[in-house]
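Presented below are the structures under discussion, each in the form of structure tokens.
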Structure I
Amino acid sequence: MEILSVAEMRALERTADARGLSYAQMMQNAGQGAAQIIRQRLEAWGIQRPRILVLVGPGNNGGDGLVCATALAHAGLTVQCYLLKPRPEDDPVYLAARAAGLFMADAQNDMRLRVLHQMLSHANVIVDALLGTGVSRPIEGDLRAILREVSRRRRATDLPPCKLVALDGVTGMNYDTGELDPAAVPADLTIAFHAPKRGHYCFPAAQACGELIVASIGIQPDTVAGWRTDGAFPEVQLADEALVRERLPTRQRDAHKGTFGRVLVVGGCREYLGAPALAARAAYRTGAGLVALAVPELVRPSAVVACPEAIFVPLPDADAYLGPTSHPPIAQWLASEARDSAVLIGPGLGQAPATSAFLDALLTSLRAEADRLRGLVCDADALNLLAQLPEWWLRLPAQTVLTPHPGEMARLAQRSTADVQGDRIGCALRCAEEWGHVVVLKGAHTVIAAPDRRAIVLPFANPALATAGSGDVLAGCVAGLMAQGLAPFDAALCGAYLHGAAGERWRTAHGDAGLLAGELASSIPDVIHALKNRQ
């Protein structure tokens with residue numbers, strides 16, 4: 001499923017209109033589709049005698065709302081409409097609603113919103129059709145007052161509970177960035193038209209959407225075939241099981257451990273003893289044949305206990321951090337083992353001055369072996385150290401996978417964390433294209449972006465994953481899949497999806513707090529098995 005920006009949705013509608021699907025017909029399709037979804041949800045919500053109030057704005061979203069209201073009335077339901085502003089008398093959808101016998105009131109003729117208050121007190125379903133994708137200005141005036149009354153109705157304890165349905169999105173959300181006006185009222189259900197928009201998967205708006213369902217407006221694939229061919233827009237998709245299943249590596253019955261590649265995990269320091277082993281376990285759990293650890297001597301005893309299946313690259317450092325003397329043995333390992341290997345740098349690496357010099361030397365070796373390696377993943381403090389180098393992206397092999405959280409992304413891009421979070425999808429796309437590397441911007445609804453202007457958004461927003469070591473597991477998953485031959489973007493997509501799906505599995509069983517990263521890694525095989533066997 002595509003995820004569209006506002007500009008893309010407008011361009012798509014223009015193309016559909018030019019090819020015979022009129023704006024008027026798209027509005028009819030949107031409103032009638034929304035009415036059908038609402039009728040289906042009434043039964044699920046247990047609302048036996050629905051009394052529906054549709055809040056109607058002055059633009060196309062309000063037109064969608066009037067069509068929806070008319071369709072619900074024709075189905076025999078009790079429906080009223082409250083207009084932010086009077087509609088033109090010759091507006092076809094307004095005339096149709098009048099012909100259906102709908103009671104209507106409007107804010108301009110409602111002193112102190114007394115009529116609205118009465119209508120809200122009798123409604124058990126409210127449909128928000130006030131503002132659509134084309135509006136991003138601050139909410140004020142009558143609109144703010146209307147939303148304040150809706151919010152009061154939603155909180156009222158002396159009235160039966162009511163459900164709020166948003167058409168396309170809640171009033172007050174920015175459909176591109178997910179910014180949310182303080183006056184916005186969260187919905188129980190959002191009905192997005194044709195495709196979800198970027199803001200539906202960016203917080204805080206994502207928190208206000210409730211359940212998200214997509215309704216068709218009649219645009220068929222063959223109607224708009226080739227509308228992206230001019231390259232004006234990136235391609236953004238929502239990840240699903242089918243998308244990941246078709247990319248997972250196959251496993252032959254006569255395979256041996258060499259068949260599934262090797263992963264070299266480089267990291268660990270005095271403060272972060274467990275991170276490399278977590279990444280190693282995750283790489284094994286995704287199917288890598290062999291995992292080697294290059295860690296300081298201080299880290300090795302705990303790593304052996306945490307992941308006894310791993311082998312070790314002997315390093316001369318007696319220090320608690322990797323330094324320049326660690327580089328030659330790793331370079332020697334790469335010279336002999338680079339083929340069919342993926343390298344992960346960063347879990348628990350630390351930022352000691354000696355480690356920075358070590359990383360600079362190691363990157364030189366990795367570039368020299370780039371043609372033989374299956375790929376490189378940079379995570380955690382490897383990203384923080386890279387961010388201190390000028391034009392750091394030129395020091396990496398092409399199509400390196402970067403796995404930053406928002407703070408690390410801000411340092412790499414030399415922006416504020418608020419800027420990154422304010423446009424997660426756009427930021428990931430721009431940076432991946434500029435740097436020439438695959439970006440996995442972690443967080444709720446993780447974004448995986450490629451240099452060729454493709455991006456995939458994960459459907460997961462799970463607070464259980466906000467736990468120490470979770471990122472190490474994700475990086476290990478990506479490296480493990482890369483070692484098995486997946487291209488960097490596919491490995492990033494599948495690894496991040498498996499990580500998120502494992503978190504969802506755990507939350508279903510245990511709730512949204514208390515997950516340990518080691519438990520997350522242990523769940524990966526079950527998730528892979530379920531994916532491969534669910535059609």
Structure II
Amino acid sequence: MPTLLCMRAWIKGSLLLLCLSSCPSILKAEEVLLGEIEFPTSGAPDAQPAFIRGVLYMHSFEYDHAAVAFRQAQHIDPDFAMAYWGEAMTSHHSLWRVQSQQAAQDVLNRLGNTSEERAVKAPTQREKDYLRAAEVLFGMTEKTKDLGKLERDIHYRNAMHQLYLANPDDHEARVFFGLSILGVGSANRDYATYINAAAVLTPVWDANRSHPGAAHYLIHSYDDPVHAILGLPMARVYGKIAVGASHAQHMTSHIYVALGLWDDMIAANLTALSIESKKTVGEGARSREAWHQRYWLHYGRLQQGRIEDAEVIMRMAHERLSQDPLPREPAYYGAMYARYLFDTEKWSEAKKWLAPVGIDIPGPHYNFARAFAATKLGQLDKARKLMADILPGEQGNAEIILEPEEVAILKLELSALLALAEGDDEEALNLLKEAVARQTSMPFRYGPPRISKPTAELLGDVLLELGRAEEASLAYQDQLSRSLRRTNSLLGLARANARTGDATASREAYDALADIWHNADMDLPALAEVRDQADGGIVQH
């Protein structure tokens with residue numbers, strides 16, 4: 001068994017690895033374009049590079065590539081226990097709330113039919129503990145074999161905590177423990193859980209600014225408008241740490257969306273899509289990741305005022321519906337359809353972008369947007385009929401499939417619009433205030449607004465329409481505290497403040513829009529207004 005003792009030294013600004021014997025457990029970022037970690041194990045030296053590559057891919061949620069790398073390590077060293085641990089862990093997508101329990105068990109059973117047989121092949125207590133934690137996670141122990149996923153996740157988090165406490169200098173133990181905290185808390189995000197994870201992860205980031213897991217999981221920890229500024233340093237470098245990982249490129253945009261940095265968000269997702277389209281593992285450009293990235297790219301283009309570019313994405317997604325679409329594609333199209341209508345307010349185009357006849361669009365966004373457009377066009381009976389078809393619980397990506405409470409909020413918004421159309425202004429406002437209160441009480445979820453027409457923004461729109469500009473300004477400010485630099489809210493705020501006579505506040509909002517729309521389509525309806533009202537107009541970048 002090779003010695004695991006290694007030394008590092010900095011000479012003339014470059015990293016020199018000095019090993020007293022074989023030191024294959026360290027790979028530099030430039031060798032694999034995925035990051036830099038130290039993960040000493042007892043596998044054969046020739047198998048170590050593939051093992052490290054698998055861990056690096058896994059830290060960036062490139063699970064298919066990671067599994068291939070771990071199998072390569074097994075091929076070189078068939079008794080390399082940690083290589084089987086790694087492949088099993090690629091079946092646990094903790095923050096996506098996906099776990100292939102049987103597939104993971106099958107991998108571990110290839111190493112040995114029992115826990116005892118597997119432990120024999122792990123020469124150190126630390127490696128035995130990694131294996132044991134995986135067995136806990138996948139229900140292969142007496143305590144966890146009959147438990148559901150969430151309960152097993154909790155037991156796994158506790159096992160990783162003990163592993164980390166026993167090996168305080170093992171950065172991987174600390175990082176996987178931090179990820180396990182996020183995994184347990186991902187179903188119902190709360191700040192305390194996520195900041196607790198950040199506290200666990202930060203020392204690794206401080207010690208190794210090239211660690212992809214530390215950067216990645218800290219971005220998840222800070223993935224909300226309140227804490228996103230703390231994740232900006234990680235977002236700025238994670239894409240450079242893991243150049244070869246599509247998910248890493250996209251992941252930086254979580255911070256950019258939370259901060260309203262639309263140009264950075266667009267660049268990140270364009271890079272991610274370029275990498276994803278070249279994949280040979282999985283479905284490439286039609287993968288889950290590609291559609292996730294495309295959905296965010298579409299939202300970013302709308303915020304930039306690049307409507308023509310957003311339409312290109314819409315057209316491609318629409319064409320996919322007639323070409324044997326994968327299950328995720330119609331659901332994503334429905335969400336993009338809603339984004340397009342709400343952020344352009346081109347209500348008359350609701351019919352133009354309808355799905356082809358016979359194609360079912362799952363999820364509530366599609367019919368919600370159709371109903372909303374119908375009310376704006378005075379088609380109230382049609383809106384009521386469509387409202388009945390807004391249902392939760394459809395299959396699809398969790399970011400676009402809403403919970404029953406969120407669907408109830410959509411229906412409150414529509415009921416408010418119907419009341420407004422029928423002349424009952426106070427009932428409309430009461431319904432919208434209830435919608436705002438209910439949405440505010442829910443845990444924050446990352447990314448573009450879950451409610452495709454944000455509740456406080458809609459309240460501001462209605463108040464402004466009713467001539468209550470001061471109240472409208474407060475509503476827009478409320479929305480902007482949760483959706484930083486969202487352009488429809490900024491435009492509403494600028495107009496509301498202008499009507500209250502607060503010229504300074506109005507100009508500040510117009511200035512923010514001018515910055516965001518520096519490359520907007522020239523025929524964007526509000527562009528001339530912003531150009532006239534912003535301090536210095538719009539400067540093309």
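Just so you know, all these numbers are worked out from the coordinates, no wet-lab data involved. Note that this is a predicted model, so its numbers are computed, not measured. Cβ atoms are built from the backbone, for glycine too; each structure is taken alone.
Tell me which of I, II gives -19500 when you compute helix-only ellipticity at 222 nm (-39500 (n - 2.57) for each DSSP H run of 4 or more, over all residues; to 500).
Working: I: -13000; II: -19500.
The correct label is II.
Quick check for you: by mean count of other Cβ atoms within 10 Å over residues 195-202, which of I, II is greatest? Provide the component values of the computation, followed by the final result.
Values: I: 25.2; II: 19.0.
The maximum falls on structure I.
Which structure, out of I, II, was semi-axes √(5λ) of the Cα gyration tensor in Å derived from, given a value of 52, 22, 21?
Working: I: 52, 22, 21; II: 47, 25, 21.
Computed on structure I.
Where does the value 4.2 come from, among I, II, when distance in nm of label points 7 Å out along Cα→Cβ at positions 99 and 179 is the thing being computed?
Working: I: 4.2; II: 1.4.
Of the options listed, only I reproduces it.
Kindly point out which one of I, II the value 0.20 was derived from, the read-out being FRET efficiency 1/(1 + (r/R0)^6) of positions 59 and 307 (r between Cβ atoms, R0 = 30 Å, to 0.05).
Details: I: 0.00; II: 0.20.
Going through each structure in turn, the value belongs to II.
Of structures I, II, which gives 8 when relative contact order in percent (Cα under 8 Å, 6 or more apart) is computed from the coordinates? Before the final figure, lay out the partial values.
Working: I: 12; II: 8.
Label of the originating structure: II.
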